[in-house]
Structure P
Amino acid sequence: MNHKTIKLLRMSYLRGPNLWTYRPAIEALIDIGDLEDCPSNTLPGFYERLTAWLPGLVEHHCGIGERGGFLLRLREGTWPGHIMEHVALELQNLAGMQTGFGKARSTEVRGVYKVVIRTRQEEVGRQALLDARDLVMAAIDDTVFDVAASVRGLKALIDRHALGPSTASIVDAATQRKIPSIRLTTGNLVQLGYGSKQRRIWTAETDKTSAIAETISRDKDLTKRLLAACGVPIPDGQVVGSPAEAWEVAKDIGLPVVVKPSDANHGRGVSLDLNTQTAVEAAYTLADAEGSDVIVERFIRGQEHRVLVVGNRMVAAARGEQSCITGDGQSTVMALIDSQINTDPRRGEEEEFPLDTIRLPENSLVMLELSRQGLTPESVPAAGQVVLVQRTGVMTHDITDEVHPEVAEMAALAARVVGLDIAGIDLVASDISQPLQAQGGAIVEVNAGPGLLMHLKPAVGQPRPVGEAIVEHLFGPRDDGRVPVVGITGTEHTTPIALLLGWLMHRAGHATGVACSEGMFVQMQRIDSSHPSDWEAGQRILMNRCVDAAVLENSPRSILDEGLSYDRCHVGVVTGVPEPTGLQDHHILTREQMRTVLRTQVDVVLPQGCAVLNADDEVCAGLGELSDGDVVYYSQASEHALQAAHCEAGRRFLLVQNGQVVLWRNQTATPLLDLTQPVVARLLTRHLPLPALLAAVAAALALDMSPALVRAGVETAEPLFASA
């Protein structure tokens, strides 16, 4: 087709490891038409327009491997698909979703390319590619493109769809520990680990967080009574039922006082340092709108602090700051807030900013604070007049290294008294480097599900690795959250291999989950025969808390369509690398291309794992060099050209000799299975071919199952196939 534009023919989200990368990615099939004849160095002004819009492209190394590498390719001449790749990556980076992996490859059709970009969020990656197409065409045609609007749109998609920063910090920390993760909802509920080894997080709550403890923490009066009973210093206070009662209690306790809701977090509805009846009664109304009860308590002089406790130890602490404006005799309060506070680069509407912008009259706490000073948003403070705008709820300064050990222990005790595994302890003290009681300080709140952003991105001071602390709390130092996972791919016999191996693992005592074309099985009982995609079926098995081992079948098409359903596996089985059939829509036409698809299964084998490969297929056998772990070969022959060198290296080779399946290692031969036994012969005759039997046995050995157990499992497997 003759055209000079970029047409998007297809866009696919590869959710797991794929032929391009270990990570999720967007693959776009594009047609550049007659632009195939227009590399970048032939387009007048293209380089200048593109780099003016996206100066950050200078940081893209591209294949050159150094800063400015991509710009060099632009000057020398490269094609729109490659340029789209880098533009999409840069737009994601500008939107705050950092990524650097991309590929652009031509197909056998002139002008048709595959463009692949890594993305942390499907919706963001898709839109980045669409915007990249439009931006590249605008640079070619010398028309207008609004980069800022594109970035704003991508940021909005990130805010709407991506994990929040607190949850993302925990997931990133788990990834650094090689612990896999599965996002269970479109929100922040995430599974870390697989099967029975999994843990779950929901922002800063975990599956160790007690529901009773969370309920207690929401009841501020009950929390205070429990803390006081255990010797934790707290301010005197009382639940009240009306504005008038609030004022009476305030007088009894002694002014100034604090008025706050008994069932609220994050500073909502909290008013401090109240000294008049009008202020107390107004604060009661504000607090009453937030919770079921209202508390009046003694005001503790000092600075507000938030101490984060994870697993009975303090891991971070922050100090709050008050927000003030200074009058100039001309500007209104609202104008001064905009010019003196909201211009702070630390403030913004998105979650990435440590401080929020202040909007009036929406912010009721600020409105109350102004009214206490006789001001409104339209008031004009006198020149030099200092106006307090916000006195609470803004934790900005990291002070982790300043906290006195006794204060840290008191905060940890407060979390234990309530029963929370992760808690945000709010305390007031004049000097956090000194014990609380000596200075009249007190713990004022214990919060479940505390925000982590103040510790991840403090306005002042050092970020703290709170995500790492939560992962350490959930997983021991040697725990990677993994159950044994076996992935099987190829074009022949993969289903019977999955069923037989699942049976062998079941006989070995594993609560095994199997996903294959025959359905989904747990403990070899069929739980679903609806035939979801290989990716979905694998994810459902790995989400099952009953499963302590998994066998997952992956067709070549499923790898191309969605990627693998797991990040790494303990055993990867490839039954062969044939000439491709039926994959023309993916432009997989040669055996070498098929090898690239199926090698994905070997690429994800863990270093402590094993690849199981069909030695009778030369191309398949060659995949052994790609395995990070061990390699077990199997062959229907009685001897094989690869056998000697492989076995001398201490590796295992399965052969068929004199009617027996024999395991060779070093110079030792171990008979495993008599193929002439009636039950085995019947199994081979009626239910599965010999290569499938060999592959399943080899995979079982790769999982360190004993030969005797393997033999017993094979000899009792026939009823499984009869019922499948």
Structure Q
Amino acid sequence: MTPELYTFKNLIGAYFSINGEDSVRIDEIIIPRIQRDYAQGRIGASENRVRERFLDALYESIYEQRSITLDFIYGDVEAGKLTLLDGQQRLTTLFLLYWYAAKKEKIEKQAYNFLKSFSYATRFSSRDFCKALVEEEINFCSEELSKEIENQAWYPFDWKNDPTIQSMLVMIDAINKKFKNIEHLWQYLSEKNLISFYFLPLEKMGLSDELYIKMNSRGKPLTDFEHFKAEFLEIIKAQSEPLYKEFSQKIDIDWTDILFPYRGENQIIDDKFMRYFKFISHILCYHNDIRPLEYNEFKLAKQLYAKENANSISNLEFLKSAFDCWYGIDIDAFFNSVFYTDSYECGKTKLYLKEGETTNLFFDCCNYHSEFANNGRNRLFSLNSILLFYAVVLYRQNITSITQQNFRRRIRIVRNLIENSQYEIREFDQYGNNQMQRLLNDVSEIILNGNIVTEDRGFNLLQKQEEQSKLAWLQSNSQYQEELFKLEDYDLLKGTISIVGLHSHQNFSKFINLFDNCDKKLISKALLCIGDYSQNLGWRTQLGVKSKDSVWADLFHPTKQRNEGNRFQNTSTILNQLLARLPKDTAEIQIFLKTAVSDYLNNSNTPKDWRYYFIKYEQMHYDTHGMYWWHDKKGKPYEIIIMHTGKALSGKNWNIFSYVLSELYPDVFELGNFAYQGDKLKIKNENTYIEIFNDKVIVTKENQDAFYFLIPQNSDGIDLEDRIEKISQELRGKGLLS
């Protein structure tokens, strides 16, 4: 029997003649008891995707006035009843769509009476719900029609336990969201017959429960990947038969071979293929200034590769090349030859990996891609990784025209730019401009041509300028290349060496020796012995700390803000002076630093300015963000606040000398957490408070007059005595400190 096309409306009332017998009319469509519940309205990642795709297809058919065929529907026709074997999900959704159009547009009842002929036999409640939907009226003013329906008097509470009804309610809301702005929907459905399907009645044989079970167990349903592959190949076939044949062969054979080693525990490569496909497709979106549609692979395929896109052929060629470039090579070995993660390896570039990341960027991409983590913010395959991996893909695509030596030098430049452009690397800038396009263009110029573009707003401009300087400097100083690369790869620097500078190449290895072998608090003291190496971030001042490498890394990475007043350059000058004095023997460096600090403190000519106290009292090196605040550094240099939060005075903060005293004499003093808000140093078990100012100390005791004493200072406002010792001495004299 030759199948014919039908719509949901004209299937009801149609006549069929089976095996030459008298024609049978379909008066009712029944979802039999053995069928599962309606599933297209279920809530879940896979179900949401299926529902969205199906409604998208229906919407595009209506909106574009283009016919769509929903494949085959099978069932048994007997005594006027069509008992469905296959097509339940599609016909139920069409029933709801027709119902929505009829009710929303207030169509005459006789025009949609045929909807009463659709019924569920799975549960009485499902059958009654379908009947009530058609017969009863609801208000279409609400955004959530499901809530409106549930609030009707005819909707009993126990229907909440029927999964088919609940699934239908979800679908009704989805239909409303998708079709609410479509006018004359009923006309498109019932008169223009845009949405149809093939119906094939089975021979009269009696559909027992056993037959349903057998027919529904003939094979596994198509996976999402198989659905995608079919649609994707149809998109290609519509514009190029040769490309269609080539992609078909490559997806099934060549590209499967590439991905097979990464199939994982589930022994399938579908997810790996889709993640790499999305990676390349998103790259093309950025390049073509297209915003990916909700990261949906079906929409992405149409958006980039359908003939409606003027660049579809070149996009397909790029995609094909991005897969082909990995064919026939040992991918693990390739990445191991380019990158390392531990001790310096000549000819390779260091990667600073986060938990779960590997040097094999292809593996990471196929496992994580750019999907978001559970918190909805952090990417599992970061923008940094996307840019670096894109650089590698470009090289693989153009391996015949880029020498291995040039690639190794260029990928190092890309790594340096990525690591030092934390504020520049984002999808879109604050004005909504396509920032990733700029960044990818920068990467392309570097990898393909060896050019570092400084005219646009891609990677950090200061780092670009540094990379240009390195290239020029190495042309006449190639003997220092490995020392330079070792310094670049050092964890505190991650590619930027401005803190040492190309003019101080003799200090490259000394920098590494210093920070590899010495206590960082001691390094900070030694630097302060030479000068004020601190940097300002607006109103805050930062110094290095004992255990947080991130603080030192901040100090060693130049920004416009950090170099206001040449503070970054000042740090570099002081650091290089220290490096120049270091002994060559690594074992002697720590001793040298301790001696330098001791000589500074024991020198009678050493002024007791604020640096003196930071060098003498370890407690001043607060081990969080290294941030301090001076209200008036020149006029009142000793009124210093230690900042705990690092960014705001609204968090914990302490007067630095009060804090030192509370740490030196913990059994005597206690200190509140908010010096900026008035907390004072307090003597325990007494209502006695101590306030330390720039040139004096005020002591207040309950029910007694306050008294104060001055800190002796010279005409320049510099302490003549150690104020910590002076305060301790005065308090002992008053019997307040034992």
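With percent of Cα pairs over 21 Å apart, for residues 434-593 alone as the yardstick, tell me which of P, Q scores highest.
Largest value of percent of Cα pairs over 21 Å apart, for residues 434-593 alone: P.
From which structure (P, Q) was mean projected area of the Cα convex hull in nm², for residues 498-705 alone calculated, if the value obtained is 11.7?
Considering all the candidates, the number was obtained from P.
Between P, Q, which one scores greatest on mean projected area of the Cα convex hull in nm², for residues 466-505 alone?
P
Please state which of the structures P, Q yields 31.9, 103 when Rg and Dmax of the Cα atoms in Å is computed from it.
P
Can you spot which of P, Q the value 0.10 was calculated from, given it is FRET efficiency 1/(1 + (r/R0)^6) of positions 50 and 258 (r between Cβ atoms, R0 = 41 Å, to 0.05)?
P
Out of P, Q, which one gives -13000 for helix-only ellipticity at 222 nm (-39500 (n - 2.57) for each DSSP H run of 4 or more, over all residues; to 500) as computed from the coordinates?
Comparing all candidates, it corresponds to Q.
With FRET efficiency 1/(1 + (r/R0)^6) of positions 178 and 402 (r between Cβ atoms, R0 = 30 Å, to 0.05) as the yardstick, tell me which of P, Q scores highest.
P
Given a computed value of 7 for relative contact order in percent (Cα under 8 Å, 6 or more apart), which structure among P, Q does it belong to?
Derived from Q, not from the others.
Comparing P, Q, where is FRET efficiency 1/(1 + (r/R0)^6) of positions 130 and 298 (r between Cβ atoms, R0 = 30 Å, to 0.05) highest?
Going through P, Q one by one, FRET efficiency 1/(1 + (r/R0)^6) of positions 130 and 298 (r between Cβ atoms, R0 = 30 Å, to 0.05) peaks for structure Q.
Values quoted throughout were computed directly from the atomic coordinates according to the rules given, and no laboratory measurement underlies them. The structure presented is a predicted model; accordingly, all values stated were derived computationally and were not measured. Cβ atoms are built from the backbone, for glycine too; each structure is taken alone.
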